[in-house]
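Visitor: Following are the structures in question.
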Structure P
Amino acid sequence: MTHVLRIGGVFFRSKDPAATAEWYQTHLGLPIEDFGGATLGARDHEAVWAPFAADTDYFGPTDQPLMVNYVVDDLDAVLERLRADGVEVDDRLEESEFGRFRWAVDGDGRRFELWQPPAGGYPA
């Protein structure tokens, strides 16, 4: 059975993402990168921490304050199972050198992200 392997990231809304990132860098030592967030953990087992603008539509048409990204071993199989179980799945697919991304909605109406990294690992 396909399944979630680990948390890939936590994304949350912020009134001022740059100031929030700076606060965490100053007070907790998060290594803020050019994209405005931090990548924590060992290579290919990292989790992303990232503040998003308060009005982002990346979390979907919702006012939920955060979204969790789950790393999966077989995105297509997970999506097939979710659909078979009647779960709302977003039709949009994003593919890049970092892998494949899709979104779905949990039983409480929260949007979450599913990520299947590329087979050979992602670029440095």
Structure Q
Amino acid sequence: MQVLGSDVFNNLGSVVVAVSDVKEGETLLTVGVKTETGEQYALDIRQGYLQRLTIPPGIPVVLDLNPKPHTDVGFGGKGLRGRVKVISGRLGIVIDARGRPLKLAVDDEARVAQLRSWLWSLGG
């Protein structure tokens, strides 16, 4: 109990996973972002990408998720939109639109570039 009550476990952030059968690079989701500090903006998420929202840790954020008809973001089916309140963590908030299962390049150089791109997206 002492460990759980301490700051040993850090909140790395919330992750929204969008699963879709649209082509790589196509927009599959629009995310409306509203922070407790009053900041508001919207962004389009494309298939095959990771998007990191760099919001300071501990800030409550409301996300309006508006998926395209062939995209599931966890509200009970494809195309269903919704609103969720999350708390930003050390990585902020991550929108993962890489699909499942992850598709890794077969070529070694291309795969390394792909992994580096994902790492870079997360601030690495």
Structure R
Amino acid sequence: MKKQDGRKLSAGAQEVLRLRIARYLRLGKGTQQQAADIFGLSLPAVKKIWKQYKQGGVNALKAKKRGPHNSTALLAPAQVKEFAGMIKQHTPEYYRLPFSLWTAAAVRMLIKKSKGKL
């Protein structure tokens, strides 16, 4: 039997599969290797699911939010746009910064220097 790639399943289907594997092992119906064979997953995948279940119970197997998390940006989009324009127009020397080229440190210094002026 060919192993399926669980990454191609929807989040809901992955959750159901994880819960079925945990139930199978919890009820002692077979070994982890047998679960891997029955559910068409690799043994390491079944071991990972079982470990998550033992550490966090059913909640550890629930589907979680995917994608990027909330932004941690300290600047508003308008401020980012303004600083990008400033960086494109002039060198750090124009803003009286001790740099001749734009580096991450120079950008941080420009932001700190301009903080009250924007």
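Any read-out appearing in this document is the output of simple, stated calculations on the displayed coordinates, not a laboratory observation. Since the model is a prediction, treat every value here as computed from it, not as a measurement.
Visitor: Given a value of 31 for relative contact order in percent (Cα under 8 Å, 6 or more apart), point me to the structure among P, Q, R it was derived from.
Guide: Derived from Q, not from the others.
Visitor: Out of P, Q, R, which structure matches 13, 39, 32, 14, 2 when P(r) over Cα pairs in 10 Å bins from 0, in percent is calculated?
Guide: On the way: P: 12, 41, 35, 11, 1; Q: 13, 39, 32, 14, 2; R: 11, 29, 12, 7, 16, 18, 6, 0.
The correct label is Q.
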